[in-house]
Structure I
Amino acid sequence: MNIKALLAGITCFGVAGLAAHAGQDAKLSIDGEVLTTQAAAPAHTENLDEIYSGWLFRSGETQALQLDDFDNPGFVFVDQAIDEYSKVDGSAGKSCASCHENVEDFAGLRPTLPRVEGAELVSMEDLINNCRTERMGAEPWKWSGGKMTGMTALIGVQSRGLPMSVAIDGAAAPFWEKGKELYYKRVGQLDMSCSNCHEDNYNKMIRADHLSQGQINGFPTYRLKNAKLNSIHARFKGCMKNIRAQPFKEGGDEFKSLELYIASRAEGLAVETPSVRN
């Protein structure tokens, strides 16, 4: 089975359909702040003139869950992370708060990740686990485990409303190029790439899902499908399984490079952490 067969039953909405689906005047406003959900595509992005948040592709009922933090189910996990932030763990007798007293100080971090440190590309999960192992003497958390996604959501929400802006030049350039290569590479039994859905066919229906551009400015995101927060790499893994490809390792070089490239496609969109999706 190839992409032509898979997409044979797609119903096209078109540009006007996007407006109709979300409402022409739909605005993502949280606590009086209107978040940017549509912007001109960055110059380094191919095949797109405009970029859209995944929020615009959801039903009105799902959109509404994100408009109020009290209704947003992702905040259950943020609240748990607040407790975890002050919890002492490890041989050094420290907590996150021992070094980073105010979590609000992380404002501005989420839009810049992943980034290069030394000779390595690091995601937020790397930064958290490095603190746990090197400063706290604690065990690392599982990349997409509940404690990790809760903590990345807590740190990420401090940047909510700020525009995505990752570095893709200098030391980051080779990682970005690798991520771009992976984004357009066809893999798996269905012979598909990320771009086949999220560039070639976004704003169309495939089965019961309204395809988005696959932007990651809202991650970690609460998915109604599995009733938990989902990490970026877990979503990558799920997509690869859907096209019957062998997924790369969560936290591995491939997924981190892919994360950098896809984050760069969202330049100008607001951080929505934690978003709500299907």
Structure II
Amino acid sequence: MTNHLWSRRSFLAMGALLPWALRGTAASAAGTIPVGLEMYSVRDALSKDPLGTVRAVAEMGYQGLEFYAPYFDWSAAQAKDMRKLLDDLGIRSFSTHNDSDYFSGDQLQHAREINLILGSKYMVMASSHGKPGPEGWRRVADTLNAAADKLEADGLKVGYHNHQTEFTVTDGVRPIEILAKNTRPSVMLQLDVGTCIEAGSDPLAWIKANPGRIRSMHCKDWSPDAAKKYSVLFGEGVADWKSLFHAAENGGGIEYYLVEQEGSRFSELDTARKCLLGFRAAHGA
């Protein structure tokens, strides 16, 4: 990638001009919430040809994307080239997925720099290392709050993404409840629908219990069929998508959806394309 000498101030100014303030605007109306792709869905293609894969995702009709942890290895110059491509394609980096280690020290500073270049709105903690008890989960909440304080001046926000562990009762409580209670309202609770269902929890009830906090959703389906599980396409599993969309857009605080698929009977890119078609059929947009 070539080095495009864009200053930090230029990126912040550009970000202020772009229509990112979705909540409280016409964009919050049903049918206008943008849908992106969690790029883990096309991880093999992305590792071989980042620019070509992002171009293919845009051509499918996705309006944005979420880069996952390997983006952290990019230099500022590489991130600038990716940002230029995103702008040329007319799509956005809605957010990034990050290792928990990226939320403090020098790693936070590097992640901050790359996210500002990309134009991301959220840095999302993809998971917490290990399986801490209640006190450990409160420390995770403290880390998220501290990072939120450090990033606020730059217009970057923080979020947490659940897997099965966070919805599994431990010591009489679900860890996700500890995180929700102990993080400030500005911290997004990014709901992974499939893992929530697999853990035996109700994603619809979770949205309703946390108004305004579910600002993005991983639209990943799940099947109780042991031979299928996460290999089903969007709409082929048990998630009640119409009810989930309605709750997310009527109090949940949704700003953008992210299709995610862990692997199917089709190629990565074909899977992403078919899942977008399924999303549109279910959502009506």
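Suppose you compute FRET efficiency 1/(1 + (r/R0)^6) of positions 152 and 264 (r between Cβ atoms, R0 = 30 Å, to 0.05) for every structure in I, II: which one lands on 0.15? Attributed to the structure labelled II. When mean count of other Cβ atoms within 10 Å over residues 80-87 is calculated for each of structures I, II, structure II gives the greatest result. Each of I, II could give helix-only ellipticity at 222 nm (-39500 (n - 2.57) for each DSSP H run of 4 or more, over all residues; to 500), but the derived value -12500 comes from II.
Largest in relative contact order in percent (Cα under 8 Å, 6 or more apart) among the labelled structures I, II is structure I.
Tell me which structure, out of I, II, gives 20.1 once mean count of other Cβ atoms within 10 Å over residues 120-127 is calculated. List each step's numbers first, then the result.
Details: I: 20.1; II: 23.6.
Going label by label, the one that fits is I.
Taking Cα extents along the principal axes in Å from the coordinates of each of I, II, which one would give 58, 40, 33?
I
Thinking of I, II, which structure, once mean count of other Cβ atoms within 10 Å over residues 32-39 is computed, gives back 15.0?
Details: I: 15.0; II: 22.1.
Source structure: I.
Read the figures in this text as sums done on the coordinates, not as results from a lab. These numbers come from a predicted model, not from an experiment. Cβ atoms are built from the backbone, for glycine too; each structure is taken alone.
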